[in-house]
Structure P
Amino acid sequence: MTDTQIDTNVAHTARVWNYWLGGKDNYPVDREVGDRVKELFPLVAEIAQGDRLFLRRAVSHLVREEGLTQFLDIGTGLPTADNTHEVAQALDPEARVVYVDNDPLVLTHARALLMGTDTGKTQFVDADLRDIEKVIEAAKETLDFDKPIGLTLLGTMGHFEFEEALRLVRAYADRLAPGSFFAVCDGVMAHMEAEDAERAAEGMRIWEEQVAQTYYMRSVAEFGRFFDGYELVEPGAVSVLRWRPEPADVGTVRDIPQYAGLAKKA
């Protein structure tokens, strides 16, 4: 494994997100930026946690209800709790999972922490998700693309302008076998009062200045277009906390500006 020089003086996207999720792989500079954004936009930590809840719920559904045994997780981020392989292999120890990321910091941590079970398999692919052929060919070492796969693109497509994000989602979905599923979860400009939207925009400005990675919020209509032509699993494309909440949560969940959806390829 190649050693990676870690700059602890500059905030890093994956580390800030890790901080919001309650992880420990972050530094004071990451926590400072994370706190500044959260002060302006308090929902951001709930958004990060909602993204992780959706991952757990979607993967659990695919293993239990759909019988899927292989997963392609694109845009992995730093490992925290309930990573894709942990959820899938807890339900089916023979499940196979491929993670894809090209962030050197993520690579350093993931290769050490994202270990599979004795019977299952976990692979990490160092690739830019825009290099679709490279990703697919590498993933074929572990996954059978002639059989259904569960694809996750969570908190990832927001880093691309909409038409490019839509192209990427469609390109990956096209490579999946019938009976496969794909999940998308990203920020949506909804469920915010005008003042909250202004504060969120200011938080995004700080993010771009300090972390130097643009993030594009979608409209509800744009987010729904990711699933055009596919069969959405109930309850459809909804605010993330409303995607199959736990029984104890029913009646208490609220809408936040982060949407999620899971769709099936016929």
Structure Q
Amino acid sequence: MAYETIQLDATPGGIAVLTLNRPDKHNAFNAQVIEELTDALETLEEQTTIRMVILRGNGKSFSAGADLEWMKAAADYTRHENEEDAYKLAEMLRKLAELPQMTVALVQGAAMGGGAGLVAACDIAVALKDTRFRFSEVRLGLTPATISPHVINAIGPRWAKALFVSAESFDAAFAERIGLVQYVVEDQAGLTEMEEYLADLAMQAAPGAITASKRLVIDLYGAEIDSDLSHETAKRIAARRASEEGREGLSAFLEKRKPSWAQS
């Protein structure tokens, strides 16, 4: 697919950069953005040489949420058409959350509604200190339904409910405090520094172990801690110990050398 609203680039070292590229619209969502993001994520999912995916927005804002023209058009959709439309957004966010690689959102300007949903769906988020966030859907008579699973996972039900019903605007420091982002930086130089730091961490970790660790959280979050769960976790670590990566990692540790996947 030839992209018009996003950019997808990759470095020889195995880092992919997925950029929202509608700066004149503050990278707001519409059907085309969702379709192109979905295609890009499906492409990245199959790329075993990609070790880390960076999500960013071109221009002043990370993403202002839903495009006004898109929302106007949706007002004339049937309920079934609206459901199909919303399902595509929900599936795109799920694909982002379940990418096998480490995912990092680099956030600036504004991350509103669906834009904040993108942040929540990534493994790690770094925001400039003056970034503004808001779940503004109730002001439009709507709910943040499609992004809600990822936001609730990120910040928990108590804060999710408070911010969903109030549509309160908040800054990066508050977003860090509630868990929507993990790091806040002062300026663009800080953002670049964190990008390089996280890329180094990704390159020192076994790709398959990253994928399995992400799956561990997705599958086991909220599970009852009982004997069945003990068996399940034992099976998972046993599989990793017996894997090629597990054997190589242990050998490298005992031989005091870098494992085969580690990049300097």
Structure R
Amino acid sequence: MNTISNNTDFLLSIENLSVSFDGFKAVNDLNLYVDENEIHVIIGPNGAGKTTVLDLICGRTKATAGSIKFRQKELTQLREHEIVLEGVGRKFQNPSIYEDLTVFENLELSFPRGRSVFGALTFKRDAEVTTRVREIAEMVFLDTLLDMQAALLSHGQKQWLEIGMLLIQDPELLMLDEPVAGMSVSERKQTAKLLNEITKGRSVMVVEHDMKFVEDIAHRVTVLHQGKILSEGSMAKVQADPKVIDVYLGH
């Protein structure tokens, strides 16, 4: 189950990855691969190491051992902002948006030219920026709310805005931690539609508990348990796996 692949065509290759916190192995000798244009969902019980894997990829947590290669480039030695520049975007569980700014301003602020100090000082709102902001706003269902203060958005709309703030940076790998937590049923359906749309040209990794949502989006599912892979494959395959039913789905 936890074998190393010889294929170098993966967008992301995680091999023999481990991290220990005070002697506790949160991720234990993990091998995981993400294809181009794939929605790869990680599920598993609380404490399985799901969010820790995302933390390791984006550089928030440093690995104790192992390798994380993105387009064959080793990420474990890079800092968080350097990993972002390589094309890896990360959304955390709680939306981190600028509540006192409008939807338009939030998206504009995330436009790549404004990221460096020089870029931010010389940043101008031109036709390119405006067009891109409107494009992304439409993609994340917020095109009619561009002038609304972000604080006034619903919880689901705030989640979409943050996804939009990542999309405007055009990452090749987008990582989302429980993107539909707290959303209404209709918002969850729209989010599934959005994720299926944005994999044209990029890959998405999702940590999620909502099994109906996972069914709607997953190309491949990895089930983690105690920092190791318990099962991997299509949603139908992992749902039928007795080990998965025993440690996760049965509860």
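The numbers here are math on the coordinates, done by the rules we state, and not lab data. All figures in this text were calculated on a predicted structure; none of them were measured in a lab. Cβ atoms are built from the backbone, for glycine too; each structure is taken alone.
Here are the numbers:
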| quantity | calculated |
| --- | --- |
| Structure (P, Q, R) behind the derived value 5.2 of distance in nm of label points 7 Å out along Cα→Cβ at positions 45 and 125 | R |
| Computed 27 for relative contact order in percent (Cα under 8 Å, 6 or more apart) - originating structure among P, Q, R | R |
| With helix-only ellipticity at 222 nm (-39500 (n - 2.57) for each DSSP H run of 4 or more, over all residues; to 500) derived as -9500, matching label from P, Q, R | R |
| Value 27, calculated as percent of Cα pairs over 29 Å apart, assigned to which of P, Q, R | P |
| Test item: Cα extents along the principal axes in Å, for residues 37-148 alone calculated as 46, 34, 29, pick one of P, Q, R | R |
